[in-house]
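Some structures to go through are shown next.
What follows is calculated from the coordinates using simple rules that are stated; it is not laboratory data. Predicted, not measured: the structure shown is a model, and the values here were computed from it. Cβ atoms are built from the backbone, for glycine too; each structure is taken alone.
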Structure P
């Protein structure tokens, strides 16, 4: 089911992950563990595009974070994918 994404409100990281994966990107995690500021070891999720052989790190984002459209456009350029937009008023 498509996630409606228009100019307002800004999309959540969860919505963007869904859209980018639907458009052909892969949601991956680093193979090695990284220790964060609290001392917890974890992997880092990222979106990968085979088209551009580039990625967008999701390390600093929670699923409910909202991103500005400038940040979304940066992801689109890096991943070589333009996600669908909702209608503008």
Structure Q
């Protein structure tokens, strides 16, 4: 089990069936090959393009996790971002 304190960021992935949220790291997504199981209803939640997500997350986590970078660089989610609905959501 990965200690969330060792990660700069992690993901909240919502089950499409019961809307339960799972907190998972990119390492868990990689271990499960993009197929997570909802702890509430048991549905398989597939993360689309999980390889892209894992590779980008590893590099970003390493960069921002560096002690010097961590002092001056933070990740902020842009609340004004509007997602184009071309990509299939986790299901």
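Where does the value -9000 come from, among P, Q, when helix-only ellipticity at 222 nm (-39500 (n - 2.57) for each DSSP H run of 4 or more, over all residues; to 500) is the thing being computed? Don't jump to the answer; show the numbers that get you there.
Values: P: -7000; Q: -9000.
Structure Q accounts for this read-out.
So distance in nm of label points 7 Å out along Cα→Cβ at positions 34 and 74, computed for just one structure, reads 3.3; which one of P, Q is that?
Comparing all candidates, it corresponds to Q.
With Kirkwood radius over Cα pairs in Å derived from the coordinates and found to be 14.5, which of P, Q does the value describe? Don't skip to the answer; put the middle values down first.
Details: P: 13.8; Q: 14.5.
Only structure Q yields this read-out.
Taking 0.7 as the value of distance in nm of label points 7 Å out along Cα→Cβ at positions 26 and 50 derived from one of the structures shown (P, Q), identify that structure.
The value was obtained from structure P.
Check the numbers for relative contact order in percent (Cα under 8 Å, 6 or more apart) across P, Q and tell me which is largest.
Details: P: 35; Q: 27.
When relative contact order in percent (Cα under 8 Å, 6 or more apart) is calculated for P, Q, structure P comes out on top.
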